[in-house]
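Structures incoming, each one as structure tokens.
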Structure I
Amino acid sequence: MFEYKEKIMQEVKKFNVANGVSLNFIDDKKYKTVSVSVYLSRRLDRAEVTKNSLLSSVLAQGTKNLPTAKDIDRYLKSLYGAAYSVSVQKKGDVQAIAFEFSTLNEKYSEKGIIKKCFDMMFEFMFNPLTENGAFSKKYVDIEKANLETDINALINDKRAYADFRCIEEMCKGESTAIREIGYIEDLADIDEKNLYAHYKNIISSSPIDIFVVGDVDADEIYAYLNDAFSVLKPDIKPIKINVGKKDADEIRYVDESMDVTQGKLSIGLRTNVSPLDNDYWALLVGNSIFGSGAHSKLFNNVREKLSLAYYAYSRISRYNSVMLIGSGIEFENFKKAKKEIFFQLEAVKKGDFSENDLFVAKQFIINRYKSYYDSPALMKDYYYGNILLGYDVSIEEAIEKASAVTAEEIIYAFCKINTDTVYFLKGRE
């Protein structure tokens, strides 16, 4: 009988700064740094996804008071080498623009350093570099070219490309299929004027969730942010991820040919288990047994025992009801590898795993969750996901829920899984 005993208490203090603006503070005194993320949440929309992606790059290039890269670098050095970034992230059917910084704790730098970093961040968010009522044409053109290069480069990672193409085919017509990085065909219609107009709409209408991890005075930060946002007076409604389930019809097979020396077999499955369902934790542990890690059935059978794959894994999306299986195989092993993968899936559905398999799978998940405590980035990501999902399960509670899963619950959850799409990237004939 598995029992998780170790307790690591991690309280998240939550403040409502303004309508649509939250502050989430994770007090952890073991860090010498303070890590901050500000997420602007948007509904993932094909019509604006490329603009959002481009916007994250343009906003990072300069502000009214820090117009060049040299100015930004010089100012960051004055903040004891603070690090700063802007990026886009995809969480289910939500696209987030994330403004982030980290700097030394005031104990190791100077009083007021955190507020100075916030001032800098808000400079990037609310006071970007403009020319004649629009963004800098030079910066927009440069970042459009950079984004086109990045999008074109996606195909270079064949493993990631195959996985995405499988999801794209499986989820046609769903927001899950949209690429958060954007699309080349959109770039020609984006200029410094319409991108700036889009920026102003985002700033005025997007929910804002602020996360602070480290040893700081939460009440002091709240008072500072309350003053900052009282000037803006936002009135924004929160966004929640749509976690609806969709069953698979008949299995679809998609082949794609390229100049590759190794085949990529990706399989998309509908789990029919929402991340808000009680069955989710059984699905998570069951996936650990099935294909997540060196202890799993896919690794030990498809890869090690039968040598049918160079790699084989499965993963569960936290934000929708999808399982993805990925593997790298020789072209001629397509049928054998596919058959063995489905055989191992059926084995889990039938309960063909031992108590030790269950123990190891749980330990794997526990260790992964515990690793979040050593990573401000992972903690922020986890709790931001909670906000979007609309539930409040701490990391500690997640560990306890996974620890309590039984074999019978895994069988029940896995029997809901249906295969949707089989995608195979193969060589040219």
Structure II
Amino acid sequence: MSITTIVCSPHELRDELIPIMQEEFAVSFQNAQEAFDGMLNEYFSRLREGLQFVIEYPYVDKIYRDSYYAYFSSKRRLYQKNCIRISVFEDAVLPDQFRNAGGIAGLRERYRGFMVLRPTMPYIIGRNVLSPLALQERRFLSLMGRFPTTVNAVRFDAMGFPHASQDTETITCAETSLWAVMEYFASRYPEYKPIVPSAIIDTLKSRSSSRQIPSDGLNIEQMSFALREFGFGTMTYDRSEYSPASFDNLLAVYVESGIPLIVAVSNVHRGGSIRHAVVIVGRSETTEADIDQLTVEKEDNETLLEMMKRKNISIIDNADIKRHFVFIDDNYPAYQMAPLQSPMAYYQDATWKKCEIIQLLVPLYPKVYMDGIEARKCIKKLLSDKSFRTPAGAELFIRVFLTSSRSYKDYLTVTDGFSGDAREIILEIPMPKFIWVGEISSKELI
């Protein structure tokens, strides 16, 4: 059995893929057609014009193979064990470009990621990593990892955030969220390892009182436990314990810190039955209008409020900007945009639009002992203290985020925002691995 490679344009993709799915997945032509029109068409319609596709089959996907041997191979219905992979390039792709150094160099510059199709009809969209550069709408900032792969025997690096749809049996929204977060961290930091669905099942055996497959999903406590077992110091936050403004501000601070967040959304408190998990991986770009419309939010902490009144200062927080955030949702293609106040706004179903974020799960480095709430409090207390020279009546703009000290010092070496002496003083300070940073400015200087 040899690997078949086909290069095609967008208007040829449907006619090429349907018979390939029919043959490789051992399904009827009608089922293959419905899978393309019902699932794939939405994914490809979001892509920009001028892209070319490379189809390869049969393809062995490590995530699906794990689910296949752990579950699908034992079902009465026959499931195939091989997948199909579609790679995405900008501009024209010629087969002979994969066989000479100049052609390969050009292809690597124009490579925009891949998508795996698995034989779990109709939920066929498996592991995929697409660059935002492949999208028609890409005016947002998103976390991205680097994922080594091959196309037609040539090595490439896919840049993007990992995504997959749930198969509803071995992985639901909770498992795909855990997998995506671990896949991202493993691509960035050597201390973390990618996981497969069976690893999640094994990790949670001690926390489960009923069968784990077929999966009924996971609650936030189970997801938090799994992430802790995978090497994180997790923090969970429940919306009911905070004011709406404080909860949204906290979430925005963690997004600003470049941390992928698992959030639980639901409409149960509004009489519905939806419970879902998604990952937030970025936000919309900040515009001058966003800054101009930003106002002073009331401080919830009474002690801080009194200190700010005594010093006669007000604080505007970057995290209070009314932005759209970037969601990785296994029911939709990657990089969906929605505001925190209506996180499922991209759904067509009105019942989903009534969902709100009810819980937040933050995968922190184990030795980050100060969370976002305490960091904001500490920075505001410092600004309100009489030892900090702030003129009376000042309106301060702050941006709070968590970062590694190594990244921050590297940034300081090339930025023009500090005088030479101030820069050297900061660079010479011994710091822990991760630090909370509070940037201070004014609306006029942003």
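Supply the structure label, taken from I, II, corresponding to FRET efficiency 1/(1 + (r/R0)^6) of positions 205 and 277 (r between Cβ atoms, R0 = 25 Å, to 0.05) with the calculated value 0.80. Working through the options, I get structure II. When helix-only ellipticity at 222 nm (-39500 (n - 2.57) for each DSSP H run of 4 or more, over all residues; to 500) is computed for each of I, II, the one that comes out at -13000 is I.
With respect to distance in nm of label points 7 Å out along Cα→Cβ at positions 181 and 421, the largest value across structures I, II is given by II. When relative contact order in percent (Cα under 8 Å, 6 or more apart) is calculated for each of structures I, II, structure I comes out greatest. When mean count of other Cβ atoms within 10 Å over residues 125-132 is computed for each of I, II, the one that comes out at 22.9 is II. Here P(r) over Cα pairs in 5 Å bins from 0, in percent, for residues 253-412 alone was derived from just one of the structures I, II, and that gives 2, 9, 17, 20, 19, 14, 10, 7, 3, 0; the source is I. So distance in nm of label points 7 Å out along Cα→Cβ at positions 341 and 365, computed for just one structure, reads 3.6; which one of I, II is that? This figure was derived from II. Suppose Cα extents along the principal axes in Å works out to 61, 55, 35; of I, II, which structure was it derived from? The value was obtained from structure I.
Bear in mind these aren't lab numbers, they're just calculated from the coordinates by the rules spelled out. Owing to the predicted nature of the structure, the values given are computational and were not obtained by experimental measurement. Cβ atoms are built from the backbone, for glycine too; each structure is taken alone.
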